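Here, each number is a calculation from the coordinates, and none is a lab measurement. On a predicted model such as this, the values are computed, not experimentally measured, just so you know. Cβ atoms are built from the backbone, for glycine too; each structure is taken alone.
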Structure 1
Amino acid sequence: MLDWGVTLNLKKGNDSRDDLNIKIFVELMKTITPDITNILETRYSILRIINYLQPIGRRNLSNKLGLSERNIRTEASVLKKQGLIEITSEGMNITPLGKNTIEKFKIVFHNLRGINELEKRVENIIKIKKVIVVPGSVESDELVFKEIGRAAANYLKNQIKEDSIIGLTGGTTMAHVVEEYGKNEREGFKNTIIVPARGGLGKKVEYQANTLVQKLANKMNSRYKLLYTPDYLSKDAINSLMNEPIIREIMDYITKLDILVFGIGRADVMAKRRGLDKSKIEDLLQREAVSEAFGYYFNDSGEILHEISTIGIKLEQYKNMENIIAVAGGSDKAESIMAISKLNKNLVLITDESAAKKIILKYKEE
């Protein structure tokens, strides 16, 4: 039986020797016990799902993983014996040791899946500062959204300073980032200010930038400002609003952002969400628009095809920022990611395995 306590006593530091040691360890496991990869992936997946959906019963877990209830029962018995889960009448729950194990084993699991190499390949292709890839695909596993959110939240946490000014955009992906940030813990960034990077977009209040800004600020125990305007406005309306002291104050914070965290939108989806007329949407698609950001629609070369009037961060500011974090998942976002990556090489991308592989495939086709 695998000794989890020994195996998972691996820590990943900044030294490249840590990565090398983990790779050697993984290769040894594959050589000595070739079947161990499947066992480890299965048990990691079970722990991961229990962690997110606890308490969860065997039947539900079986459906999520595509395994028989008999297999689930066997694996759950091993994990319980190791002290990683508890089994009650309500279902299976993760233990503190189980949570700690998931985080430690993630390093090994990434090597088993070749995630580290995948990250480096995508970094080299789109030529940006850093790529963080989460295993799986948001298109086939909704929990991958949560893991993308957690990866982005952890990276963001390490970038924040006491007096940082942070800008957030809205959207479902960004909602996962905020949800996964410091769950059940409060930070002490009293001098940090969080602001919406753009106005409200869409009908769902829970996904709008104002809502997410307030939620994140509450988790961090920091200050925040809200921008009570729609994202899409006429130039006259924007000029008028800029005369309002409250709007001017928030826009002043936006121009001084230290960190920007944003989701990447597909051109066709964002055009429909903004209510652009059908002829304009068809024109954008005919001209091969693949991505939208900050009111601009881009083709796969990063060239601007169309501009609309929005309130919030401007493209020129984005191009000059040093700390920008993009969060997006799904193979259908690959072209959008590639287009946005051409605008600022300081970009840090948090994405999923399916988007990363699609980027590599698109690069090979080109």
Structure 2
Amino acid sequence: MSKQILITGGAGFVGSHLADGLLHAGHAVRIFDHLTPQVHGTDHGMGRPAYLSADAELIVGDVRDPIRMRDALVGVDVIFHFAATIGVGQSMYEISRYMSVNTQGTAEMLQALLDAKHTPEKLIVASSMSIYGEGCYVCPLCCKDAAPPVRSISQLKTGEWDLHCSECRRILEPRPTNEWKPSEINSVYALSKRDQEELCLIYGRTYGIPVTALRFFNIYGTRQALSNPYTGVAAIFASRLINGHAPLVFEDGEQMRDFVSIHDIVRANMLAMERSESDGEVINVGCGKPISIRRVAEILSTSLGRSIEPVITQKYRAGDIRHCYADLSKARALLGYEPQVSHQNGFRELAEWLSEQEAEDNAETMLKELGVYGLTA
């Protein structure tokens, strides 16, 4: 049965791909987006992004504007709340903007929903793996599970990147991170994403609306904002490579992450919309297979036909974690979700798209901005 869908932040990377998936499934899609220049480029102005399907309705507005938000909610059956300012590093020195857009913006969206006395069939909110802080670990000697606190700036300054067992001091080994791990907030961005998640879940419990929070891991794919130096690391590396520059890798490059294809993210969102088992739940969405940041840079370089080795900077960035990748047990049980895109195939598709793109390399600008505030060294 066809539904009227609203995607806040739907003109961006993830939202636009979801819009395509929903339209293909026969749903009507309304997109609400501010078309932020940092994401969409200043040349867009307030114009419609070229990649956005002509079949999707577009309302340009700020999620913090209650009047525009109320207009967007009219007749909506399902809401995907994706509107957010992204980027760990930038959040540490643009504190007010991140908390305003992400936290207050979510509050305004929910307030508009309440004031309109509108009860949608479901609300799905884009949460983030960043709220975990460090992932889960085990000590190879003690054989004890560990959930260590985030690394201190004093530790990072010594160049000691790994985490150690509190008892025997062995280096801890990463394990899949599940949804029951207590969050360890280590950035303004992470705090604002937890706010978005909890606000939506509280609202759902209070007013009887099914809500699902999907904790996305590191998403990559076509349509990423290549000139935004605070977007996903794959896009940042790609922007460097396209311009003939070596990717700049923090620490020793061996930090592990969970890179998940945009196609798997779309699939998970559509399953969450359809499955009542996900109501009121928080669910990881990732690939479930860890890969080092160094390896991501190498795969992208090869896929783009560039013989450019990454530069391992041995520098740190405040707010970064060592290792974190998804335990997908809950996604499999409640959604029937199984990632289908391998790293090799996913990065190959990304490279094919990248070969036709132009990107301004702003990585050096990012480093200078972080350096001004003492957030990198």
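Across the set 1, 2, mean projected area of the Cα convex hull in nm² reaches its highest value in structure 1. Have a look at 1, 2 and say which one yields 3.8 for distance in nm of label points 7 Å out along Cα→Cβ at positions 107 and 259, as calculated. This figure was derived from 2.
Upon calculation of FRET efficiency 1/(1 + (r/R0)^6) of positions 99 and 139 (r between Cβ atoms, R0 = 35 Å, to 0.05) from the atomic coordinates, which of the structures 1, 2 produces 0.45? Mind showing how you got there, number by number?
Values: 1: 0.85; 2: 0.45.
That value comes from structure 2.
helix-only ellipticity at 222 nm (-39500 (n - 2.57) for each DSSP H run of 4 or more, over all residues; to 500) computed as -10000: which structure among 1, 2?
Details: 1: -15500; 2: -10000.
Clearly, the read-out refers to 2.
Calculated for structures 1, 2, distance in nm of label points 7 Å out along Cα→Cβ at positions 307 and 339 is largest in 2. Kindly point out which one of 1, 2 the value 2.4 was derived from, the read-out being distance in nm of label points 7 Å out along Cα→Cβ at positions 283 and 299. Derived from the structure labelled 2.
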